[in-house]
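Scrolling down, you'll hit the structures one after another.
Rule-based calculations on the coordinates, nothing more; no lab input. As the structure is a prediction and not an experimental result, all values here were calculated from the model.
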Structure I
Amino acid sequence: MKKRLTQTEEFEVMKLVLDKFLWLGFGIMAYGLYIMVAGATSIAGAVTRGITFLVVGAVVLVLFMIVIVKEYEIIR
């Protein structure tokens, strides 16, 4: 028999899991910024690659936002 979680318990579990998505998105974006700053050998290639990582990190964060909005109704 499966245990049923209360809405508060479910929200706490979701916060623990989705917090990792925030760290992942931030880490990807920070790595992209590092590539742009540290890539002094070929500036054009480093900037392009860095911007690619920044965009991928932003996509991860947008997906995080979509999951939260779909999962929980925001009441103002």
Structure II
Amino acid sequence: MDFETGVVRRVTIAGGRTAATVTFQRGADGALTGFDLTAGNDYVTGTVRYRSLALNAGIDPERFALTLPKDAKINSIR
């Protein structure tokens, strides 16, 4: 964390089987451009880069709709 600006650059999330570290990527203007993720002693890695980041925009409920085919067989999981 940059204590002058309050901007977080890296955070480690612990408490499970292994810790995960997220390193935030920022542009020259300080805007968030993506993040890198490492976990499991670097056995798991990931990278996300945003094309057009929209903060506090919400998510449309239609994105969570699941439409099954009419002939789909559905079983309960117990």
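When Cα extents along the principal axes in Å is computed across structures I, II, the figure 59, 28, 19 traces back to I. Upon calculation of helix-only ellipticity at 222 nm (-39500 (n - 2.57) for each DSSP H run of 4 or more, over all residues; to 500) from the atomic coordinates, which of the structures I, II produces 0? Going label by label, the one that fits is II. Taking relative contact order in percent (Cα under 8 Å, 6 or more apart) as the criterion, the top structure among I, II is I, with the largest value.
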